[in-house]
Every structure is written in C-alpha cells, then in structure tokens.
Structure P
Amino acid sequence: MNARMIPVIRYFATIVAVLNFISVAEAKEWFFEVWLDKQKIGTHSFTFNQNQLQSRANFKVKVLFINAYRYQHQANETWQGTCLSELRAHTEENKEITDVAGVQQGNQFLVDKNGKKQTLPACVMTFAYWNPDILKQQRLLNPQNGEYLDVSVMDEGKQVIMVKGQPVNVHQYRLTGRYQGKDKLNITLWYDDQQEWVALESVTPEGYKIIYKLI
C-alpha cells in the first residue's frame with residue numbers, strides 16, 4: 001500500500017455509506033470486517049428493529065505505517081415498507097464533517113445536506129442490499145452525501161464463495177452507479193439460495209479492492 005491509495009478514500013467512503021437498509025420484520029444484526037486489499041481497516045455493523053435501522057462504521061487506513069485516513073459513519077433510518085420515511089446520517093472523514101437529514105412529506109422526500117436542500121420523489125430507497133427489490137431499481141439515494149444516483153444491475157449467474165469459512169452457493173450481481181454523468185460505484189453483490197445478502201466487493205478506479213466479510 002502506498003500513497004497512490006489516497007484517491008481511493010472517497011470512493012471507499014461512498015461504498016460504506018450506501019450500506020444502510022434491511023427489509024425484514026424481526027430484529028436482526030450483522031457484523032462485517034472491512035478490508036482494503038489485504039489490509040483490515042475496521043468494522044461495519046447493522047442493527048434493524050421495528051422499522052428502525054442503525055448503521056455504524058469505523059475505519060482507519062494506514063499508508064507506510066502512518067494513519068493516513070480516519071472514517072466514522074453513523075446512520076439512523078426509519079422505513080415504511082420499502083420506502084424511506086426519515087434519515088439522519090453523520091459522517092467524519094478526517095476533519096471533514098457531513099450531516100444529511102431526510103424526511104417524507106406528502107408526495108416528496110426532502111433532503112438536507114449541510115444546509116443544501118433538494119426534493120426527491122415520494123418513495124425513495126437507499127442501497128438496500130438486503131432487499132432483493134434493490135436489483136429492480138433505477139435510482140438510489142446515498143445517505144452520506146445526498147446524491148441520488150442512476151443505477152443499473154447485471155445478473156452474472158451462479159457462483160460458490162466462502163462465507164464465514166464455509167463454501168456457499170450464491171447468485172452474483174454487478175451494480176453500477178452514476179451521478180450527473182460520472183461513474184461513481186462498481187459493486188459486486190452475492191446472495192445465497194434464500195436471497196440473503198452475504199458478501200460485497202468493489203474495485204476502485206485505481207484498482208484497489210474493498211471487501212466486506214460477514215463474521
């Protein structure tokens with residue numbers, strides 16, 4: 001890992017922030033180790049209970065044994081079915097702080113990012129990896145920065161991958177995201193035979209891999 005890695009950071013932060021929704025009735029928890037290539041850089045946990053989601057991420061990236069980057073992200077979301085009704089997200093990237101708030105009002109969803117406002121359609125979804133309906137969406141909201149991205153999904157067929165140290169039959173999908181004509185996300189997703197989301201990997205424009213390992 002060397003100084004060329006630094007442009008990866010904001011791409012990486014985007015990947016982290018979009019992991020913020022689950023569509024199930026019962027309380028559930030998920031805990032991921034997060035890796036940047038071969039370097040373990042932190043954890044990301046999710047707790048969902050009674051339509052309330054809490055997402056917590058904490059990372060430190062080292063370059064030449066020096067702490068080059070610190071990232072902390074927390075998001076609280078309220079859902080009505082597959083529609084986001086309220087969002088509160090706070091992110092710290094080194095010394096930069098971003099706050100995003102959103103609320104459903106009538107036939108629109110209002111978003112405020114550090115005082116900058118925008119109006120979105122009534123039923124907005126974030127990157128709902130746990131809900132297979134995400135694979136049918138054309139636009140998704142990034143809760144970290146308020147970007148409403150154009151997305152496309154490609155079915156890449158069946159695979160076998162390791163999950164918690166065991167081989168698992170999965171279905172693989174490629175999700176790409178663009179904002180204002182610029183490529184933003186390139187993500188591979190895996191779902192098991194029960195359509196449970198079990199893994200994620202993304203390759204940055206610089207060629208580094210971001211890997212989420214379920215533990």
Structure Q
Amino acid sequence: MLFQDRIEAGQRLAQKLTAHANRRDVLVLGLPRGGVPVAFEVAKALNAPLDVFLVRKLGVPGHKELAMGAIASGGVRILNEEIVKSLGLSEEEIARVAAQEQRELERREQVYRGDRLPLEVSDRLVILVDDGLATGATMHAAAVAIRQQHPKRIIAAVPVSAPETCNEFQVEVDEIICAETPRPFFAVGLWYKEFSQTSDAEVRDLLQRAAEAETTASK
C-alpha cells in the first residue's frame with residue numbers, strides 16, 4: 001500500500017506541485033469520479049481554484065472494462081485504433097457506445113456543476129488530476145480536449161501510475177508528474193488501502209466546498 005486513501009494521495013501529490021502554489025493563473029481540474037477527492041487536496045494546498053472535467057471511457061461491447069477509447073467535454077472522441085482494428089469493431093458499434101456515454105457525461109455535468117459555469121481554461125496553467133494512471137485513456141482524452149481550449153500549459157498529475165504509461169504520457173502534455181511508479185503495477189486500486197468508489201454526492205460536495213472557498217478568498 002502506498003496511500004491510505006485519496007485524501008492522503010492528494011496531499012502527497014500536492015508536495016510535488018509546490019512550485020505552482022499561490023499563482024493566479026493556475027487551475028486544478030479533477031477527473032471524476034475518483035480524481036476529484038485527490039484534486040481537491042491539490043487545489044487546497046496550492047491555493048488554486050478547482051473544477052471538474054468530464055471524461056468517459058468507451059468500453060468494448062461485451063467487455064466494458066476494456067477501453068477502446070474515451071470521450072470528453074467539448075465533443076472530443078479518442079479511439080484506440082489498435083483495439084478497434086483487432087476486434088473488428090464497426091463505426092456503428094462505436095457510435096452506439098459513444099452516444100450512451102455522452103448521455104452519462106451530460107448527466108454528470110449537470111449533477112456535479114448545477115448552474116455553475118465551467119471555469120475558464122484559456123491562457124491558464126491547467127493541472128489535470130486523477131487518482132492514478134493505468135492505460136491513460138481517460139487522461140489522454142482530457143488532455144486533447146483541454147488543449148483545444150488554448151491553455152498556457154497542461155500538467156497531468158497522479159499519485160500512482162504504471163511506469164510505462166507515465167513515460168509514454170510525456171508526449172501528451174507539457175509535463176507529467178507521477179508521484180509513485182511501482183513495478184509491477186497491476187492496477188491503481190492495489191496501491192490504496194481504502195479505494196471505495198467515489199459517489200456523485202461526494203464529487204458535488206467537494207466542488208461546492210471549493211467554489212465557496214474561492215468566493216470567500218476573493219472577497
């Protein structure tokens with residue numbers, strides 16, 4: 001075990017990001033659901049605003065745990081062409097899964113954010129946070145989508161990652177920070193003592209608390 005829970009993981013990850021504390025141009029974005037509790041701790045430690053960035057994995061029909069790609073806010077769709085080709089997946093099959101995940105993405109957007117508008121990304125240093133990297137499909141989709149909004153820089157930051165994924169990700173973003181890269185890796189959840197699923201209510205509560213703190217600080 002490397003971490004007690006996502007709170008401790010976020011606190012330890014924040015120690016790797018102290019160079020970006022108290023900067024007015026920094027924005028922390030958590031990938032739901034599990035990345036948001038980690039991102040909350042990072043944002044708190046850096047004295048930076050927090051928002052959520054929605055990404056949904058596209059699971060192979062009949063084998064949902066296997067990612068054939070991902071979609072993200074802003075209409076971005078990333079496909080793993082190797083998996084699509086090897087399994088002979090048709091555009092119709094992909095479109096069906098993508099439409100289903102798009103509905104869930106929009107539902108979560110409403111549940112998590114309510115009437116609050118997304119925070120501005122343009123010309124900011126964006127720190128994208130998740131609770132870990134296995135294949136990196138969702139983080140990849142998020143990075144592509146964020147890039148389209150013209151940030152100053154994108155830093156991907158996770159408490160734990162497969163060593164190979166962390167190395168490969170250096171070409172996806174301006175900087176990648178993986179606090180721990182254990183080998184053999186197997187799965188993200190193995191490195192947490194407590195890794196229960198984060199609920200929609202928890203995500204909404206953390207975003208609300210962060211927004212209230214930001215409002216108080218700006219007065």
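Values in this text are rule-based calculations from the coordinates and carry no lab data. These numbers were taken from a predicted model, which means no experiment stands behind them. Cβ atoms are built from the backbone, for glycine too; each structure is taken alone.
Quick check: 2.4 is what I get for distance in nm of label points 7 Å out along Cα→Cβ at positions 30 and 118, calculated from one of P, Q. Which structure matches? Source structure: P.
State the single structure among P, Q that was used to calculate Cα extents along the principal axes in Å, giving 50, 42, 34. If you can, show how the numbers build up before the last one.
Numbers: P: 50, 42, 34; Q: 55, 41, 32.
For Cα extents along the principal axes in Å, the value 50, 42, 34 is produced by structure P.
Here relative contact order in percent (Cα under 8 Å, 6 or more apart) is compared for structures P, Q. The highest value is that of Q.
If helix-only ellipticity at 222 nm (-39500 (n - 2.57) for each DSSP H run of 4 or more, over all residues; to 500) is computed to be -12500, which of P, Q is the source? Please list the in-between numbers first.
Numbers: P: -1500; Q: -12500.
Of the structures listed, the value fits Q.
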